Structures are given as C-alpha cells and as structure tokens.
Structure 1
C-alpha cells in the first residue's frame, strides 16, 4: 500500500460494507496515492463487485475528476475497456468519461 486512503484499503480487501459506509460518510473516491491510483481505478483493476464500483462512481462529482489518470496514464474508462466490462464502460460514458483519452 502506497499511501492508500481507508476507502482504497476497504476496496482492495473487498470489504464492500465498509466501502459503502465510508462513501455515506463522504469519503472521496478519487483521492490519489503516490502512484496516482484512486479507489475507483483500484476497484476496476481488482474486479470489485458492481455494487462497489457503481457506488464509487455515483460519488464522483465531475467528469473532470472521472477522467483522472493514474501513474500509467490510464483512466477509469481505459481500465474498464481492458477488463471488457461493457456495462461499466456504458455507465462511465453516461457519467461523462472522455473516450478520447488513453
């Protein structure tokens, strides 16, 4: 773990109930660690449940933040595409993800 938030740790450890509680308490899903990873990117990469991923996505306040890149220049949309998660790709696009980013 590289400076992870409590939310990121809960996502990684698959503590879905804790993730939801943290989000209800206004935990920010896009706070980045030193590798520029955030809870949303981590959830997509670690194949978190749809409930967790969509809950994180519902707490993203702007498309600009939704299009944040990690240390590899990847976005939530690019990771969802790589995972071939069509449902998530559609949800990201509906929420303002930019398909022209990497």
Structure 2
C-alpha cells in the first residue's frame, strides 16, 4: 500500500504530529501514519538486516511505548519493510524505500 504525498503535506504532518523528533500523537488517517513511517525509515540503513529488537529500539526513539508495536506492524502492512516468517529479521523493502512524493 503506497500513498503519494506532496512536500507540503509531509511538512504539515511532521509539524502537527511531531515535536523534538518524537511523535506526540498518532494520526487517525492511514495516509498520515504512512507519511510518518516513511519519514522514519529514511533513518534506517537500506543494506542492513535488523532484528525485531533493533527495530523496536529504533521505533522507541520516535514513538511512545504504547505505540511502537502498532507502528512496527504498519511498516509491514504499508510495505515499507519486509520480515521473515517468524518475525525475527526485518529489512527495508527496496520497492517502497523511494520517495513517494508527488
């Protein structure tokens, strides 16, 4: 699932839902969640395999303890990342790591 968005939309979402590099409120609309997560993956190494623990640690830098598990699921649902069947290894999906701006 991909969403196209403009730089203006991205900036608005970042301004409305983030403060000091952390998400202060989870948006209800999926497109806005997507924008936040697409911004999140820009900080990950596209050549690297991550353990679930490492992805959790990265998400916790940006999301609260009560939100990071749902956001990890959205990374897979939105196709931004892939994982092994047992969920122990995660990596960026090369097809969806590109810029999705209009």
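Coordinate-derived values only; no laboratory data. This one's a predicted model, so the numbers in the text were calculated from it and none came from an experiment. Cβ atoms are built from the backbone, for glycine too; each structure is taken alone.
If volume of the Cα convex hull per residue in Å³ comes out at 94 when worked out from the coordinates, which of 1, 2 was used? Working shown, then result.
Values: 1: 83; 2: 94.
Of the structures listed, the value fits 2.
Kindly point out which one of 1, 2 the value 0.45 was derived from, the read-out being FRET efficiency 1/(1 + (r/R0)^6) of positions 6 and 86 (r between Cβ atoms, R0 = 30 Å, to 0.05).
Working: 1: 0.45; 2: 0.20.
Computed on structure 1.
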23 is what came out when relative contact order in percent (Cα under 8 Å, 6 or more apart) was calculated for one structure; which of 1, 2 is it?
1
Which structure, out of 1, 2, was mean count of other Cβ atoms within 10 Å over residues 14-21 derived from, given a value of 15.5?
1
